[in-house]
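Chemist: These are the structures, in structure tokens.
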Structure P
Amino acid sequence: MRKIIFSLLLIGFLLLIKRNLIVRAESSSMIVNIIYNDKQIIKDEELTLRFTLLNFHDLYQADLVIKYDNKKLKPVEKNGECFTFSENRIFGQVGSDDVIAINNVVDGKYCRLTYFKGKQIDTGYSGGLFSHFGSISFIALTEIENVKEVISLDFFETDNLGFRFGFYRPYVIGGEAIPFTVNVVEEMKIAWPKETYKMEVFDRLPSFLEDVQVVNRKSGEYNLQVLTQDINPNKTGIQIVKLQVTDFLTEEVYFLAKPLEVIDSKPPEILVEAKITVFDYQLTGEKLLVAQAIDNFDANITPIPSFFQEDGVEIDSLENFIAYLSHHPLGKIVFRAFDQSGNQAVDKEMLIEVIDKSPPVVNFVEELNLEDYALANFDFKTWVEVTDAYDANPNIALIGIDKKGGQLEDYKAILQEEKSVLVRFFAFDEHMNQTPSFDVRIVLVDTTAPTLQGEPLLELINPSLSIFNFQSSFAVADAFDKSPKLTMKYYLDENYSEEVTKEQFIAGLKANLCGYLLCQATDYSGNQSLIVQQKLTIKDTVAPKITVDGVEDKKKYLKIDQIGFPVTDNLDDFPFVEVYLNGEEYDGSTLTEIKDYQLLIIATDISGNESRVRLSFSIIEDTIIGCGGDVECYVSNYRTVLWIAGGILGLVALIVLVRFWLQYRKRVKTPI
């Protein structure tokens with residue numbers, strides 16, 4: 001049973017294979033294209049017909065007979081042959097054994113062509129790259145308005161152009177005729193009027209297809225393709241643009257070409273900022289030559305710089321330009337550029353602004369001896385040498401430091417006070433770049449003598465010569481020494497012939513009311529002033545002062561041992577004194593006589609100033625009743641008696657107090 005089923009399946013499979021082969025063979029159809037050159041042919045022009053075979057299999061023999069009207073057409077013959085062949089012909093390839101059996105004109109109205117494949121090969125051609133069967137040309141003896149209308153496949157019925165084809169397989173596989181269909185089509189008309197093309201190097205390719213027109217094909221019946229792989233847009237020069245045209249009706253491929261000139265007409269472009277800023281310590285060619293040039297073709301273009309001052313004056317080299325910028329904040333560079341094609345870029349100008357970041361340069365000595373007469377006009381800020389590359393007038397900030405470390409902006413005040421000052425300073429420019437702090441010690445050298453003034457004639461009124469400061473009558477000034485030393489010399493004669501001591505001078509003044517002084521000032525540096533002379537005169541308006549000892553006005557005494565009357569005067573050490581008691585000169589003796597007295601003391605100094613003192617007192621009897629109720633008299637003369645009486649009264653009071661206390665104690669202790 002299984003064997004029967006397998007046999008039936010095998011038979012069915014074989015029948016199916018055979019059926020498929022027969023269908024393929026029957027359904028396969030070769031295409032014959034009759035392609036004419038123009039739709040309309042005028043008299044004496046050529047009508048060219050090309051024949052192509054497509055989709056053929058096992059082709060061994062091909063026959064073609066053309067019937068033509070010899071009144072309208074005349075074949076173009078060469079060496080008796082009427083058919084010609086192209087490079088992609090089916091038969092007759094180089095090295096093949098193909099045979100052209102017939103290629104001639106017969107009876108003046110037939111053109112024949114018969115081809116056989118090589119005898120040594122027993123299999124036929126198959127369709128491939130080669131499709132050209134042959135071409136034939138006729139001279140039009142009359143005008144043909146529409147070629148397609150005069151072509152006919154009914155060979156026997158037509159009088160104009162009739163065609164008969166025969167295509168056969170080799171005899172070994174049956175020698176049967178190959179079925180075919182015939183297409184009559186006009187040769188593709190392509191219009192590409194533009195003769196040449198130009199394009200910029202590196203640009204996009206031109207739209208070549210926009211210039212190409214196919215006038216006798218519909219969309220989809222052809223294809224246009226530019227073979228761009230043969231074009232290098234990155235290389236200048238003449239190149240060839242190839243256009244591949246594919247005719248889908250005839251399955252033919254055409255190639256057209258046009259020259260393409262790739263040119264470089266675009267100038268380079270310089271890329272640089274209009275203004276750059278550079279720190280003064282970065283003035284190098286690397287920082288300044290920052291321009292770049294770009295080009296559509298040249299990869300390496302170096303901009304060419306030209307250097308200029310701010311005012312437009314050109315500088316001949318980069319080195320000199322850097323030297324210029326090291327002292328000027330502004331300069332400019334103009335860049336130029338050329339490519340290999342000679343195209344020049346638009347010049348670009350770049351302004352350079354130098355940013356000052358460096359402090360001024362300071363030149364000074366660490367210690368300065370300054371003479372005093374130069375101090376008034378001395379300016380530390382101009383004495384220190386300060387220079388700056390960009391600031392014509394750099395500045396200085398300073399402070400004066402005294403011996404105790406105190407700081408004062410007025411360093412001259414310290415210098416005048418202490419004869420030395422430490423000035424600490426730093427320099428800075430207009431961009432606030434500053435140096436470190438520096439110290440300079442200034443020592444003042446005093447060379448100026450003090451100025452001494454005094455009245456040539458000075459009158460002293462009632463001076464106290466013992467404490468009088470004779471230097472106070474002179475005014476001294478010194479630029480730096482606040483207390484110059486004054487040296488005094490004393491004279492009693494107007495010729496200054498003999499110097500005396502101060503004590504002798506004072507004594508002479510008191511005696512003569514006149515004296516002479518020489519005064520000279522010396523500062524701490526030893527500078528001495530001129531000697532100034534002064535005459536002193538004394539005006540005494542003060543009377544002597546009288547003091548009375550041992551007696552008081554309107555007092556009573558038991559006796560007076562002695563009356564003292566010392567007299568002092570502001571100038572006269574020995575004023576003249578007169579003493580009168582009751583109108584008579586008093587000799588200083590003891591007074592015991594009981595009576596009333598009148599005392600008068602008169603003192604006169606050398607200037608005639610007079611003082612008087614008057615006192616009245618009494619000598620009384622040495623008894624208690626002698627005071628006559630005058631308490632003060634009792635106190636003054638009987639002080640001892642009063643002490644004794646007071647003591648007795650006190651004792652009595654004490655006894656009474658003690659007795660009272662004892663009685664009180666006794667009463668407290670007795671019970672009630």
Structure Q
Amino acid sequence: MSYAVAVDIGGTFTDLVAYDHESHRVVYTKSPTTYDNLVEGIVSCFGKAGLTPEQATYLNHGTTLVINAFIQRRGAKAALVTSQGFRDILEIARGNRPDPFDLYYRRDEPLIPRSLRFEVPERIDAKGQVIVPLDIYALEALAGSLREFQVEAVAVFFMSSYINPAHEEVAAQRLRELLPGVYVTCSTELTREWYEYERMSTVAANAYVGPQVNTYIRHLESDMQRRGFGGSLFMMGSNGGLLSVNRTCKQPIGLVESGPIGGCIGAGAYAEALGFGNVVAFDMGGTTAKCALVKNGRFNVDHIYYAGGYVRGFPIKSPVIDIVEVGSGGGSIAWLDSQTRLHVGPKSAGSTPGPVCYGRGGEEPTITDANLAMGRLNAGRFLGGELKLDTELTNRAIRKIAEPLGYYGEEGVLRMSDGILSIATVIMAGAIRQVSVEHGLDPRDFVLFSYGGGGPLHASALAHELSIPTVVVPPAPGNFSAIGMLLADARLDTSKTFTGVLTAEVVSSVQEVFSKMETEAAAALGKEFGAQEVFFERHAEMRYVGQRHNIDVPISNVSDVAAIRTAFERDYKRRYGHADAKAMAEVQALHLSAFARQRRPDLRSLPEIGEADSKEPSRPVYFGHAGGCVTAKIYQRSALAPGFAAEGPVVIEEYGSTTLVMPGDRFEIGPLREIRVHCGGKVT
């Protein structure tokens with residue numbers, strides 16, 4: 001048999017899903033993430049699944065390599081080559097102060113220090129006309145200095161290259177010739193929009209991670225080929241689509257949020273299949289919890305991303321699914337500060353040593369430990385029995401933070417564990433409010449679609465906290481991000497600065513520009529994926545004349561002034577609560593998304609089906625709002641057929657995850673063997 005394979009490398013576990021399109025056989029497995037050599041974790045998953053790389057026809061892969069490099073500042077020694085007089089743009093940034101009340105406010109240091117930022121004479125005006133020709137001799141002399149500095153990467157940015165890329169292209173090509181072995185990238189390969197700081201920051205970030213990503217991907221590709229892999233390798237892009245290896249190596253910042261994106265794609269596919277219009281995709285893994293909105297089967301995509309956050313981080317002009325991440329995963333550590341106040345996260349135990357209950361040397365209690373202490377996890381069946389959990393070690397660790405707060409004995413451990421989970425719930429609920437309420441949307445109008453190793457265990461509590469009436473848990477939630485990668489289409493996003501007041505003449509020009517962009521995108525997808533059929537989505541960045549900030553407006557199915565104006569005012573009013581019918585509107589940028597369908601698994605064949613083999617039909621589970629331990633029924637998920645229903649409290653166990661149904665709630669198994677939990681009011 002041959003398989004389509006997806007691998008998701010997370011902070012704690014590496015997940016693999018293999019699917020045979022002919023027999024509809026599906027295989028799931030997990031292995032601890034191997035930080036020293038990430039490929040080892042992938043190979044381990046193949047072995048545990050009983051597969052070999054030569055059985056894979058293609059491999060879709062998501063990784064947190066890029067975002068980790070930014071957070072940990074473990075990138076390449078990179079240099080910047082820019083127009084004369086502009087090397088300090090990277091440090092000047094924008095003149096705003098996002099946190100005006102912090103007297104000690106400082107932005108994060110630039111990725112490229114001033115000593116490695118160099119200038120060459122050249123200048124193009126805002127109309128694309130050459131004012132000062134590129135000084136090739138100065139550039140060649142600079143190449144010698146870069147060689148002496150032993151830089152690993154070079155970012156090329158010229159001021160008006162967005163309108164005329166000629167100078168950048170010549171400079172990048174010449175530097176590649178003069179500096180063999182050095183990674184060279186230029187801003188126009190990444191974005192054709194104005195905003196000089198954002199463009200410079202983007203190309204600097206691309207240079208910073210370029211060598212590391214190229215080395216990793218080429219190593220992964222060669223390592224898999226050495227083990228017999230003869231298929232195609234694709235990377236999971238932050239925009240929600242698959243990227244070819246060559247494009248990824250050229251534009252590694254396209255992977256900045258590669259890891260958690262697969263789950264959003266899967267949530268969109270299931271929402272469409274099940275008829276859910278509005279869904280909150282919620283993913284809780286071992287290190288973090290992530291959430292995003294899915295509306296009508298589609299997710300929101302932002303065209304600018306702030307690595308390290310908006311307040312202190314730096315911008316990247318690359319499309320990224322609008323996803324909010326908080327440090328509240330299963331491995332998030334519970335700790336007391338100097339004033340004996342309880343905190344949860346963001347520090348995580350990761351995969352090494354992992355939570356205390358893993359018995360691998362961890363000493364600080366985590367969210368997973370709290371769940372085990374409260375009876376919500378089965379110590380003997382974690383990961384299908386592959387990993388036995390140590391309850392005594394867990395209780396001992398929780399006592400260390402419970403007793404300073406006056407909680408003693410077994411009851412004290414339970415109450416402290418409940419407090420840990422309550423804090424985690426508030427943190428995660430805040431993330432969901434950030435993607436919904438802050439965008440003018442009511443989370444009560446959404447279905448909470450929960451996955452990840454820890455998501456189904458906490459989904460009901462989150463739903464009660466936010467008054468969300470329905471929770472849906474898909475099949476194999478612990479491997480769901482990898483499942484989403486098998487459901488992803490090839491995708492290419494392009495953008496272009498286009499300015500003009502909204503008139504019939506401007507709309508006609510917009511249509512012409514989009515047509516040209518579509519032709520180029522279709523050709524690129526045909527070359528990289530062999531795509532015969534490509535479909536498109538059009539968006540415009542718009543605002544009222546005189547404003548500074550834009551909003552993104554979908555305009556795929558509208559082509560006249562009145563319809564575009566209506567779409568703009570509808571989205572503007574939803575976002576800000578009002579619209580000005582008399583003010584003139586203007587276009588600032590055009591964004592095109594091109595998609596090529598890939599062969600997808602049949603959603604009906606993804607659930608694992610088995611017979612009940614539980615030797616523990618019930619056990620006591622602690623619920624603080626219920627006053628203590630309550631006897632909960634235990635079900636094996638693989639044995640639950642569509643139509644089955646029961647009342648909580650219930651614990652549903654499966655490989656890689658556990659679903660908790662709280663007292664007073666009820667659940668049923670849906671047509672795709674998804675778990676649907678119907679929640680009551682807010683738990684007090």
Structure R
Amino acid sequence: MKKIIVCLSFLLGTSIVFAQVNQSPTLLEIGEKKVSLEEFEAIFNKNASNNPTKPTKQEVNEYLDLFIKFKLKVIEAENLGMDTLSGFTQELSGYRKQLAQPYLSDKDVTEKLIEEAYYRTSTDISAAHILVRLTADAEPKDTLIAYNKIMKIRKRILAGEDFEKVAMETSEDPSAKANKGNLGYFSAFQMVYPFENAAYTTEVGHVSMPVRTVFGYHLVKTIDKRPARGTIKVAHIMIKANRNGDKTEFEQKKQKINEIHEKLMAQSGSFTEFAKQYSEDLESAKRGGELPAFGTGKMVEEFEDAAFSLQNDGDISKPILTDYGWHIIQRLELKTVETYEDLYPSLKAKVARDARSNKSKEVVINLIKKDNKFKENIKYRNEFYTAIDAEKFKKAEWKADDVKKLNKVMFGFYAPDGDKFEYTQTDFANRIAQHALKEKQAIDIKNFINNLYTKVVEESALNFKDKRLPIISKEFRLLMQEYREGILLFNLTDEMVWSKAIKDSAGLYDFYEKNKNNYMWEERVDAVIYKCSNDKIAKSVEKLVKAKAKKGYDNAEILKRINKNSQLDLTIEEGKFTKKDNETVAKATWEKGEISKINNEKEIVLVEIKEVLAPQPKALEEVKGMVTSEYQNFLEKKWLEELTKKYVVKINQEVLNGLISSN
């Protein structure tokens with residue numbers, strides 16, 4: 001229920017905003033509803049944008065007639081209260097969130113991030129790192145300790161110590177002991193963004209300055225850059241083997257994979273068959289060894305390198321060894337990196353979901369602050385440092401009432417038109433209380449408050465702009481109105497026309513009865529077509545057809561007698577045909593009881609005319625789709641006539657003439 005109330009509040013607020021903002025002259029009055037020139041012009045221009053020629057007076061008037069019919073239905077839906085139904089408000093709220101997103105990010109920054117992502121998608125990079133762990137919400141003193149520690153490690157490397165040796169000694173990444181900090185090749189979106197940034201912006205052979213991520217501080221050494229390999233699909237045959245296990249068993253596994261390879265290359269069977277028979281990767285074996293397509297960094301290095309080294313689809317590798325065992329790989333398909341235009345939609349979606357989108361958000365938040373004269377008093381935030389009892393907070397016993405004396409305005413946004421949003425200490429205390437119930441652990445209060453305050457300011461900035469979008473953006477306002485009225489139109493038309501025509505079987509039948517002469521069959525024949533493989537078969541069939549009435553033969557009996565040697569000697573088709581339905585039937589003599597013999601290129605056809613059918617109306621079931629469609633048109637026309645009588649339409653001719661002359 002709360003969700004519905006919020007949606008209703010939004011819609012009411014939005015309609016008020018429309019009224020405040022819309023200074024466009026009135027073009028139409030439909031009943032008591034005034035329709036602005038701006039509304040009509042926006043939709044007209046959108047539909048006329050594909051027409052290179054200037055619209056004529058007639059075209060404008062024709063479109064105005066369609067627009068009036070559209071508005072009549074929307075106004076009827078509003079008067080029926082359809083814009084207050086929970087289903088409608090929830091659907092529109094969902095669309096609004098989607099439509100608002102582009103206005104809450106900086107387009108230029110986003111485009112640069114997409115371009116950057118494409119370059120990185122087109123370039124594989126190999127890097128190693130050293131990690132000093134640090135939590136995302138660490139206290140300043142702990143952050144400084146971690147930073148100083150990583151800087152000392154960096155000095156060792158710059159002084160000439162081997163990066164791999166230092167990584168094994170100092171890195172707090174558990175895998176560093178085995179991989180010496182080496183992460184292999186990767187591409188865009190495979191690492192957290194700050195780490196990816198460091199890897200791609202550091203020169204090959206060099207070590208970055210410390211980079212902060214959610215894991216802590218990293219030193220990143222860029223080892224190599226190469227053009228991206230793309231994605232590849234392969235199949236494999238695997239024999240499990242442990243290179244560090246029993247040597248005799250390992251050699252037996254090696255011999256087995258070599259024998260499989262030798263037999264396979266001798267072409268004594270297909271790769272698919274061999275994978276199903278021999279592979280110990282049971283899941284892929286079911287599919288003939290086929291694996292999902294993969295790119296850089298998705299497989300162990302030995303497997304990936306062997307797969308991408310295959311030059312052509314169908315090529316088969318020699319046995320290769322990985323930590324999982326022995327593999328024989330067959331290349332199935334290689335796809336190089338797609339063009340920027342082709343990848344743009346998916347890259348845009350990935351950027352929007354990724355932490356890198358924060359760059360765009362930061363730019364927007366700063367602009368919101370600037371445009372709306374953002375003011376804050378940090379002193380009122382700092383008062384919470386001492387006002388919160390850390391022990392009560394840890395036990396989830398702290399409540400907002402504990403600081404009820406704190407009620408000052410902490411920050412606010414003040415738009416040029418007088419609209420404003422202010423956030424008080426009371427609001428902040430309530431927000432803190434929500435977290436107190438979740439934390440239930442010892443935390444640094446000062447750090448927690450600072451982080452939460454920053455988050456609240458950012459959320460408030462975006463929410464303030466989001467709320468004001470109908471005021472500050474004509475494009476958004478008209479787009480929202482278009483979606484709103486489109487949903488109303490669909491819902492009411494479905495109820496009054498589309499679904500009604502399908503559900504109202506009595507009305508549909510009555511409409512059919514009154515109009516059935518519009519659905520006429522042409523002259524037809526009830527005929528049997530006998531397709532014979534040769535003339536000899538045709539003569540035998542003709543005798544049986546002529547005798548079937550006396551002998552009591554049916555078509556099944558004729559087929560049985562003729563197709564003793566081959567099921568292709570005779571085929572039979574029965575039905576009702578017009579001359580347009582079947583060329584062979586059209587060539588026959590249309591007289592009851594007549595058997596016509598027609599020579600086609602590959603067969604002899606006999607056509608038996610059982611009955612000549614005079615033109616007659618088609619049965620409802622035969623034309624139900626067409627009748628339903630025309631019944632819907634009838635219902636809509638009738639409905640529009642009723643709406644035209646119900647709502648008086650007045651056109652402001654002066655405003656319309658101004659629109660026509662401007663076009």
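No value in this document is a laboratory result; all are computed from the given coordinates. As the structure is a prediction and not an experimental result, all values here were calculated from the model.
Chemist: Once mean projected area of the Cα convex hull in nm², for residues 278-541 alone is calculated for all of P, Q, R, which comes out largest?
Modeler: If we compare mean projected area of the Cα convex hull in nm², for residues 278-541 alone over P, Q, R, the biggest value is for R.
Chemist: State the single structure among P, Q, R that was used to calculate helix-only ellipticity at 222 nm (-39500 (n - 2.57) for each DSSP H run of 4 or more, over all residues; to 500), giving -10000.
Modeler: Of the structures listed, the value fits Q.
Chemist: To test your reading of the models, identify which of P, Q, R gives 38.5, 112 for Rg and Dmax of the Cα atoms in Å when calculated.
Modeler: Value 38.5, 112 for Rg and Dmax of the Cα atoms in Å corresponds to R out of P, Q, R.
Chemist: Here is a further query. Given that Rg/Rh (Cα atoms, Kirkwood Rh), for residues 78-477 alone, derived from a single structure, equals 1.04, which label among P, Q, R identifies that structure? Don't skip to the end; give the middle numbers.
Modeler: Details: P: 1.59; Q: 1.04; R: 1.08.
Structure Q accounts for this read-out.
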